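So, here come the structures, one by one.
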Structure I
Amino acid sequence: MPNFVNDPVTSTVAGNENAIEGVSEDGRGIVGKSTSDYGIRGHSTESAGIRGSSEKGRGVEGWASDSEGVVGISTNGNGVWGQAEGTGTGVLGTSKGEGIGVLGSCEHGIGVLGKGSIAGRFEGLVQVTGEIHAGRRDIYVGNVFFHSPLGQQNLVNLFEDLERLKEKVDALARK
């Protein structure tokens, strides 16, 4: 393999051929290294700047020791977008330590938005440190439907109503 020292290489093609192609049977096809700048940088005016694809492995991986593994920043689009075509998860966040699996924050808008036939599901303890506003007056607890004529209620009244509902459900269960 040729070794170029202080001799940058530029390859230009006019058609749709690859300007640079790295092919390897067992090693990496292309490796880029830098001490203080990008190891590899890609840019395109109308397509993805860098694209990774794989038949059996991850399409793109990002690894870091003391910073983010993957960062997505966009001026007008989505910073990070995930889509699952089958039964997978569109975006998955996990934390193996004491960290947070998924964090959503926004300076002036909605931190986390869920849409779907079930907009949100929580398995485990749920802690709320702010207010809860219910836009509808109908509440489902388990398979029991409860209609509150009071409309939007503060959290204290809501829990009192739910406690009364639980007592009624328990009484019906004992019959």
Structure II
Amino acid sequence: MSVITHNDMKQCRICKIDKELNQFKVSKKNLDGYSFDCIECQDKKWKEHRRLSITKFYQTHKKKIALERSLKREEKRKYDKKYRKKTTLLLKQEAMNAYGGKCNCCGETQLDFLAIDHINGGGNKERKAGIHYTGTAMYRWLRKRGFPEGFRVLCHNCNWSAHLHNGTCIHKLKIL
């Protein structure tokens, strides 16, 4: 039991040092009105107790915690994928609308079928040189530059046909 040794002094039962009463928490349980342990020793004891409790908790619930974390990661991946898909779609729509919103050759308007094309070709060379990007990065690049001239909207069929026929789509060629 802690005893008040001098006026306004008390000995801590843990560190056995005489300290001023303001170094002890007030406690109605004790006859002298102060806790047995000084604030510093109580803090050390509490921190160690908490560390041991947390360690013990994680040891006993390791599998459950790992499962919960993996489920949260999976939910986050699903959300991120859904969000990226939505933002990519909006960005693509914005780019297509900036260049007319339909295939310049055949008039196709289905967004899934449309692509950005370099009017004078050269997109492959620029891509390899790292000047232009593909997909979402390309749409961002165009938007950042205010949708510059030199690009057009083509459907994938017309774009591929233009690639095969030196820049001219099969729709434009007069085949007899």
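Have a look at I, II and say which one yields 1.77 for Cα Rg over 2.2 N^0.38 Å, for residues 35-74 alone, as calculated.
Only one of I, II returns 1.77 for Cα Rg over 2.2 N^0.38 Å, for residues 35-74 alone, namely II.
Of the structures labelled I, II, one was used to calculate helix-only ellipticity at 222 nm (-39500 (n - 2.57) for each DSSP H run of 4 or more, over all residues; to 500), giving -4000. Name it.
Structure of origin is I.
Taking mean count of other Cβ atoms within 10 Å over residues 19-26 as the criterion, which structure among I, II has the greatest value?
Structure II gives the largest value of mean count of other Cβ atoms within 10 Å over residues 19-26 among I, II.
Looking just at percent of Cα pairs over 31 Å apart, which of the labels I, II belongs to the structure with the highest value?
If we compare percent of Cα pairs over 31 Å apart over I, II, the biggest value is for II.
Out of I, II, choose the structure whose coordinates give relative contact order in percent (Cα under 8 Å, 6 or more apart) equal to 6 when calculated. Please report the intermediate quantities before stating the final value.
Values: I: 6; II: 14.
Computed on structure I.
For structures I, II, which has the highest computed value of FRET efficiency 1/(1 + (r/R0)^6) of positions 43 and 99 (r between Cβ atoms, R0 = 30 Å, to 0.05)?
If we compare FRET efficiency 1/(1 + (r/R0)^6) of positions 43 and 99 (r between Cβ atoms, R0 = 30 Å, to 0.05) over I, II, the biggest value is for I.
With log10 I(q)/I(0) by the Debye sum over Cα atoms at q = 0.29, 0.32 Å⁻¹, for residues 91-130 alone derived from the coordinates and found to be -0.98, -1.05, which of I, II does the value describe?
Corresponding structure: II.
Rule-based calculations on the coordinates, nothing more; no lab input. Here the structure is a predicted model, which means the values were calculated and not measured. Cβ atoms are built from the backbone, for glycine too; each structure is taken alone.
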